[in-house]
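There are structures below to look over.
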Structure 1
């Protein structure tokens with residue numbers, strides 16, 4: 001088990017309206033690591049259609065347990081889209097688990113999928129395929145260019161239902177009316 005730290009690790013990035021990259025338009029990204037070398041995060045509001053957790057388990061040769069239907073699979077980002085990452089509560093910890101924040105961890109091994117399927121996994125979990133990555137200084141520059149807002153992550157935003165509504169809920173948590181956000185960035 002490793003502990004991560006960094007400027008934005010454990011925070012949410014909320015895409016500003018002018019962010020037009022289709023991978024990140026209206027995205028909410030949980031930052032798993034942020035150091036001088038770069039950043040890594042998972043998009044948490046883009047549920048994937050066409051692939052289910054029980055089907056994924058079947059492909060991996062893991063029997064689907066009774067709770068398998070509850071897990072949704074998300075587009076985690078455009079990097080390594082075939083690789084799976086489980087963002088989860090810290091009641092499940094494996095030797096390969098990365099502790100992101102006091103209540104959130106990340107595991108990218110098949111062991112966590114087996115545990116979830118058998119009912120011995122974390123209480124709250126989100127499975128993402130792929131991730132979002134930034135080179136050294138890139139995320140900082142995007143924030144300075146007003147591409148992202150930041151917000152402390154809360155379990156209901158991370159693991160709660162209605163992925164399509166997470167962007168609006170995150171914006172409202174900041175006390176901002178999304179209709180009043182301008183697509184024109186500027187600096188004071």
Structure 2
């Protein structure tokens with residue numbers, strides 16, 4: 001069997017590091033880019049470098065942004081009395097598509113997972129406490145995925161915030177058990193937010 005040249009093998013290996021992309025998908029993407037005009041690959045490379053160099057985390061909500069505070073945190077039309085706690089920045093896109101939630105967000109950048117060595121210190125949980133200490137908030141909506149890790153994270157945050165006297169709600173379990181919120185359709189997410197339950 002013929003060996004692939006090093007640059008091709010290297011590109012395939014790097015593409016495989018992207019979540020949900022396996023070897024076959026990585027090979028297809030690699031050969032797609034190599035078949036196209038050189039400028040297609042160069043534009044993609046420039047877009048990746050540009051996005052990486054010009055973005056950073058919002059100092060308030062930890063969303064990925066190009067300004068600090070981010071556009072959502074400074075938007076006066078949003079309901080600043082509500083904070084929706086989510087796992088990853090891309091979860092904001094899924095929730096915003098519902099056009100139902102108009103509050104603020106707090107991005108954890110993951111879930112608690114002792115097996116993977118991820119504890120509260122590895123997440124942006126302490127930043128949530130700082131926000132509650134600095135301004136009035138009426139409701140915290142826990143929108144972590146209904147996985148073992150997501151439920152454990154929601155439970156940890158609930159216990160942490162018990163003394164604040166704030167209403168804590170959890171999105172309804174219309175989401176399939178074990179599902180990642182990013183793969184759920186916007187109608188289901190909208191119903192889950194509408195039907196959230198008090199903890």
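Each reported figure results from applying straightforward, stated rules to the coordinates on display, with no laboratory input. What you see is a predicted model; the values in this text were computed from it and never measured. Cβ atoms are built from the backbone, for glycine too; each structure is taken alone.
1, 2: which one has mean count of other Cβ atoms within 10 Å over residues 41-48, as calculated, at 22.2?
Answer by label: 1.
One of 1, 2 was used to compute helix-only ellipticity at 222 nm (-39500 (n - 2.57) for each DSSP H run of 4 or more, over all residues; to 500), and the result was -5000. Which label is that?
Considering all the candidates, the number was obtained from 1.
Comparing relative contact order in percent (Cα under 8 Å, 6 or more apart) across 1, 2, which is largest? Walk me through the intermediate numbers first.
Details: 1: 29; 2: 16.
Top value of relative contact order in percent (Cα under 8 Å, 6 or more apart), among 1, 2, belongs to structure 1.
Supply the structure label, taken from 1, 2, corresponding to distance in nm of label points 7 Å out along Cα→Cβ at positions 73 and 121 with the calculated value 2.4.
2
Given a value of 55, 32, 27 for Cα extents along the principal axes in Å, calculated from one of 1, 2, which structure does it belong to? Spell out each step's value before the answer.
Working: 1: 55, 32, 27; 2: 65, 34, 34.
Source structure: 1.
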